[in-house]
Structure 1
Amino acid sequence: MKRIKIPGVDQEISQLILGTMMYSPGDYEHSVKMLDTFFEAGGNILDTAHIYGGGNSERLIGQWMQERGNRDEVFLIDKGGHPHGGVPNRVSPEYIKQDLDENLTRLNTDYIDLYMLHRDDPAMPVSTIIDYLNKEIDAGRIRTIAASNWQPNRIVEANTYASENNLSGFVACSNNISLAVPMEPMWGGCVNVDADARRWHVESQFPLMPWSSQARGFFSGAFTQENRDNGDMVRVYYNDDNFERLERAKQLGKKYGFSAIQVSLAYCVHLPFPIFPIVGPANLEEMASSLGALNLDLSDDEMAWLNLERK
């Protein structure tokens, strides 16, 4: 698997990121098989969060790293600051520290390679956030920082403050992008990469680590215009343009011997800025599908055609 160096990060990271939201010590054999398979294929970057499975994702990763003795080989993304416990905005230093303390304990590690804020609170000054996160960098508990579900203008504001004060800024963001264009965010407080944000990523070459990079299975064949059982999918993705994108992904996949969902992931990989899609395969078959998508090369004309930019 291709590995890429991004500014501010010492370690080269694999182009696909393995999402571990569903992994748990309670399903240990399956979970570690998924992790082992990803690393055997050349992957080296895992995504987890304080909120995932009430901490079970982190506990599983910590147990796996300890048993494999491979902490130095794992580039670990963890997140904090997600609303819970009746608190809607949890990105103050007090709450971030609370989450980070638990992140590290569950993972049984001394540091996190890339720590992301899971949400933003626009009322919180970026200076307060950046100052605190740099204290954690100086303490060695985190090595680099990023922002999930932050608008580009807030990221620019934070990084401008960091640069002006000789501090570490955000090295990446994790907002949603996929071949299917959402009509609204899947969850409250989440941020999708709209046309303006896409232009910003292209112009700035700011790295993106998108969640739901395969549109929650929209291209898997499980969703048709007649099947409206999943209200969230209908609300977010069901429109004529997205079903046309699905049809084109099927046609292009048939031409080259790939599935539509593999085409949709290849589309993300070929966007013209540094991008590291987060994939969340539920089983080894889906893992093979995600890894196989890296073998599909798409031309600029095919990219434009898939996204309905030309007939």
Structure 2
Amino acid sequence: MATSAGSGTRATILVVDDTPESLRFLTATLEHAGMTVLIAVDGLAALELLEHVTPDLVLMDAVMPGLDGFKTTRRIKSDSRFHHLPVIFMTGLTETEHVVHGLEAGGVDYVHKPIVVDELLARVSVHLANARVAQGSQLALDTAGRPSFAIDDAGAIIWLTPLATTMIERLFPGWAPRDGRLPEQLAATVRQLQQPDIPAGAQASLKIGESAVECTFLRQSSADQWLFRLTERREGDAERLLAERHGLTSREAEVLVWISRGKQNREISEILHISPRTVNKHLEQVFEKMGVENRASATAIAVSTLSQ
């Protein structure tokens, strides 16, 4: 099983292709290799999805109607948020100028169609490893203005941002950073996210008084450094935010909240006291309103929305 190099987490791959057969093949191949797959059926859909979530790597079909892969990649690379996002072109074009065109647009590599599975996975693994190295230090800078922290494999604190320190001191009276470890209740929640194959964006929460504290796993930036972000919420905040941001009904927002927390349809039906079939109908409406094609895409957008 292939995983993100050095991360210990499932890599998230955005596949942009207008051919249903290619999308099915690539989704099955990448998911079998242990990766999470987001899909976009054209360049504009890819750009919209990137407004909500940043994948670890993009597989871009070069030739698509409308906004082709070359133009889409130029648009992506013109945004400073995606300078380090690797884009691998998929093309049946073999002429040298097309390969050069793809690299000039901002691609890091290309694979020829029909896709050879072993070659594709090897190239994806190499570029994921390179991207992780480039993004590691940037991620630490990005978290500086948020309640974030890093711990090692054993749970010892490596660093805390000032906002994280203030939040933890307020929620857990008597705790101080000099303790060197998180308060036990928080530490137990964090340990749920220090498991093999936990994807970036996974969350666990605990109840403290009237507040719910959500801990979001950001990334394992090295073999012994786990990065997390804290968010304090009150009852119903998540549902109200998702409903407002994505035009959902209250029930659709409730379903999406539980989807974002990793629950399956049967579990959600028990939590909300509705049938699994009704859950699925609500999900169909969620997908349509959010303009996404699958559960993974909706989850990624929801997690991104709730973490802002």
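What follows draws every value from the coordinates through simple rules; no lab data is involved. Just so it is clear, the structure is predicted and the values come from calculations on it, not from any experiment. Cβ atoms are built from the backbone, for glycine too; each structure is taken alone.
Numerical summary
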item: Computed 34, 24, 16 for semi-axes √(5λ) of the Cα gyration tensor in Å - originating structure among 1, 2; result: 2
item: At a computed 1.1 (distance in nm of label points 7 Å out along Cα→Cβ at positions 89 and 129), which of 1, 2; result: 1
item: Label whose coordinates, when semi-axes √(5λ) of the Cα gyration tensor in Å, for residues 105-256 alone is calculated, return 35, 17, 15 (choices 1, 2); result: 1
item: Entry that produces 18.9 once mean count of other Cβ atoms within 10 Å over residues 41-48 is calculated, selected from 1, 2; result: 2
item: Read-out mean count of other Cβ atoms within 10 Å over residues 81-88, computed value 13.8, structure in 1, 2; result: 1
